[in-house]
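Student: Take a look at the structures listed below.
Readers should treat all values here as calculations from the given coordinates under stated rules, not as data from a laboratory. Since we're looking at a predicted model, the values are computed, not measured. Cβ atoms are built from the backbone, for glycine too; each structure is taken alone.
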Structure 1
Amino acid sequence: MTPAAGKRERTKQANRAAILAAARGVFAELGYGAATVRDIVRRTDLASGTFYNYFPDKEAVFRAIVDETAAEALARTHVARSRGQTTEAFVADGFRAYFSFLLEDPATFELVRRNAGTIRAMFGGAAIGAGVAQLAEDLAEGVSAGLVPPHDTELMASAMVGTAFEVGVRMVERTGEPDVDGAVELCAALFLGGLDRLGR
């Protein structure tokens, strides 16, 4: 790659990152419905036409943010589950990793809090579908290792991902300090009880 081509590529990456960062802030502050492309561009040093070199509209940039966020959550929960040496750890640690991720970054927290309905409407997105697929694979490995009883891992993964999302949304929407421990305890009890029953 020539120095000029390398510089162009770095500029493209920087522009895309600037748009995503600005959009994350706008969607967290105004919500998806009220936000406009103009609002996003105003928070960058870019010309308004530059936005359209990267995204066709605000839905595309919102989907990119949701996919990026979901991919990070997926990676963290997968690592947490893979370290679990017991059924309890496998289940609880995955939920804890997800809920902790939602809270550690104020922008992610506000993005989810303000846009839960929009994210829910896009729930079938590629990254979220990838989360279900990864969890189903993790559950299948847990079955093979004798960590969890045999069950329909695809249905269980769908139930666990849906529950994590909805409980996470309720947790960030509540006033006061979010209760990660309470959310983990509830979700772990629910699914550990279900797995126990399936194993009988």
Structure 2
Amino acid sequence: MEIVDKKSHWENIYTSKQLHEVSWYQSIPETSLEYVKQIDLPLNASIIDVGGGDSFLVDYLLVLGYTNITILDISSAAIERAKKRLGEKAERVTWIVSDILEFISGQQYDFWHDRAVFHFITKDEEILTYKKNLISQLSEDARVLIGTFSFNGPLKCSGIEIKQYSSETMKITLSPELKWISSQYVDHKTPFETTQNFVFCLFKKK
């Protein structure tokens, strides 16, 4: 899927479906929050949520007192929904509309969070581009958390074919620049009462 087609696809999703009508919806991003607490990020840590769209992670990060949050999504409609939900709090967040494969900022991030974007990147050259962009924008000793469909997860999401991973294949894909710290497999129950199995992997920049 070309970049323009991807953007059109996701804009259509977020303008035609309500918050509870997408499979990735979760009212409390429990696994991601557990990792945030585990790595004990300082409140002024530079955090980016890749594909954050209208995810509720930003809501909880703000409640916890984090002050340097960036939300990136290819869909402007998703970001506008999140801004509307947050109201005045949205002014405390940096919002970026971009395809992750084109995203290069001047900022170095202490925590890179990606739940359910990485598995949409299926071509080898695009995976390398993601990895290059990721590594170049990490601060020293940065942490990276990626949640992606496991080999027990779906083969498609939102009508798009995805790439499945295990803890081991994630280690291989992101080595040697990132050091694997831990992994866990998590069942996500969708609003449609189906189950999607994710593998969450935590890494540290070497």
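Student: Quick one: helix-only ellipticity at 222 nm (-39500 (n - 2.57) for each DSSP H run of 4 or more, over all residues; to 500) came out at -26500 when computed from one of 1, 2, so which one is it? Show your work: numbers first, answer last.
Tutor: Details: 1: -26500; 2: -9500.
Corresponding structure: 1.
Student: Distance in nm of label points 7 Å out along Cα→Cβ at positions 32 and 56 was computed and gave 1.7; which structure, 1, 2, did it come from?
Tutor: Checking each candidate, the match is 1.
Student: semi-axes √(5λ) of the Cα gyration tensor in Å computed as 36, 20, 13: which structure among 1, 2? The partial results should precede the final answer.
Tutor: Details: 1: 36, 20, 13; 2: 22, 21, 17.
The read-out was computed on structure 1.
Student: Starting from the value 16, 53, 30, 1: which structure in 1, 2 was P(r) over Cα pairs in 10 Å bins from 0, in percent, for residues 24-111 alone calculated from?
Tutor: Answer for the origin of the read-out: 2.
Student: Out of 1, 2, which one gives 18 for relative contact order in percent (Cα under 8 Å, 6 or more apart) as computed from the coordinates?
Tutor: So the calculation was done on 2.
Student: Please state which of the structures 1, 2 yields 1.6 when distance in nm of label points 7 Å out along Cα→Cβ at positions 104 and 128 is computed from it.
Tutor: Of the structures listed, the value fits 2.
Student: Of structures 1, 2, which gives 36, 19, 12 when Cα extents along the principal axes in Å, for residues 80-119 alone is computed from the coordinates?
Tutor: 1
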